[in-house]
Structure I
Amino acid sequence: MNFRQNELVQKVREQGFVSIEDLAQVFDVTPQTIRRDVNVLAGQGLLRRYHGGVAPASGAENVAYIARCGLLLPEKQRIAALLAEHIPNRSSLFINLGTTTEAVAAALTGHTGLRVITNNLNVATMLCNDPSSEVVVAPGVVRGRDRGVTGEATIDFIRQFKVDYGVIGISGIDPDGTLRDFDYREVRVSQAILAHSRRVFLAADHSKFSRDALVELGHLSQIDTLFTDAPPPPAMLPVLEEAGVTVRVAGPASTRSEPAASSGG
């Protein structure tokens, strides 16, 4: 996607439905240009076309992995860099599936002495080159589309451990603090990670706030620290405060805000 298309996707996700005319005014281009962008993005499964406007893709199906790899990449990299600063050397940790957690793995490549347990083969590939660290890949069924490992064997394996940090990604966060994802097999693995981590770090860019997804994973109250790239919506702040979640915002160009809510982060 080009810059305008990337911004177009985020605006639609934030507003829920936007008319073609409004988008043309926002981006200072013709309606024909917006329609061409919408056709491309709808073909990639990122948006859904309606008469006169566009809406987010269905909450029943996630965006394709290849498309997600390029979506909000600078934001994910900032989130990952900030989160990695809070992982000490010689820590033990789980890392689950997702493009944001893969960015976290890339940001952790300078750490030493890590003990990483993951069901993500991409994460394992990134972190296995440090001789002082150990990477353990959970057993299970490998998904070809993103090299994720899921299944009952994966869950049973995760439950054998208790690690210092669980690092997870998410597809959506409801206004009431419910954490959501799309694949129930993937969700069950993440639930095991939540239960077997001493501290849980959630890495989620701003597009995940109030984004629809089919399967309930858990609640913000199970999270210690939320790492994101923009302040959460004001309506969500009381939920974060009640849940006791520390929010750390990875702002652009080395500017970072203070936690929006703070309790044990």
Structure II
Amino acid sequence: MSPNPRQTQLLDLVQAKGSVSIEFLAETFSVTLQTVRRDVQRLSEAGLLSRFHGGVRLPSSTTENIAYRQRQALSMDGKTRIAKAIAASVPQGCSLIMNIGTTMEAVARELRHHRGLRVITNNLNVAQIMSDNTDCEVIVTGGMVRGVDRGIVGEATVDFIRQFKVDIGLIGISGIEADGTMRDFDYREVKVAKAIIEHSRQVWLAADSTKFNRPAMVELAHLSHIDRLFTDAPPPDSFVHLLEQSGVECSVADEAASAPALTLVT
């Protein structure tokens, strides 16, 4: 499904709060309980929300990620702001590795006017987007293509990435736990992300606010392996000290600005 504007705002609100009641949603959007229930029913059937008695929350699983098409609809505004902030920070003429994920695809769209980039990616969607930039060299890794999201994974992908040492490794993640452990769902994807971290001079993490305290099964790395975190809202208080302790520069994309204004959390 493609959520309408109210449904998109409803999703954003649930993502910000974790769980909310049907009555709260009706009051917030000035609509009837019946209208909210219809919205929630559609979003639940699409797998974007999970219902419980009297309320709704985000789907949560440690073993399976939300489907690719559903992830495209989640946090669209936040991902766009993150992408603009990253693009504003990427210097012209540098080398990048970009991995799998809808946020990486948003970043690729914002980099289409950069000059002199050399981009290595295991994401066919990123490769297609970046190939529109005639002043950018795009290198696609080998490996097995996942039909669900056109990501490339496997030992061949890892071996390919190990040939390079790039200026910036751009990675997405499915969840960051309270102790700073970054996790994802597919161990093959995690192996690729680990290789990106090892073969990048700087590692930048793109993670919208729903990723904090989100569970996933496979351990990727700790926040201390990251140089910069780009997100769309101030991290929960428990993460602020953790980021400072880990030496991570946290950039929050300003929601009020049309241009990518950044607030540094220290």
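Determine which structure produced the value 18.8 for mean count of other Cβ atoms within 10 Å over residues 91-98, calculated from the coordinates; the candidates are I, II. This figure was derived from II.
Ranked by distance in nm of label points 7 Å out along Cα→Cβ at positions 43 and 243, structures I, II are led by I, which has the greatest value.
Please state which of the structures I, II yields 2.0 when distance in nm of label points 7 Å out along Cα→Cβ at positions 99 and 155 is computed from it. Structure II accounts for this read-out.
Each value in this text was obtained by applying a stated rule to the coordinates, not by laboratory testing. Keep in mind that what you see is a predicted model, and the values were worked out from it rather than measured. Cβ atoms are built from the backbone, for glycine too; each structure is taken alone.
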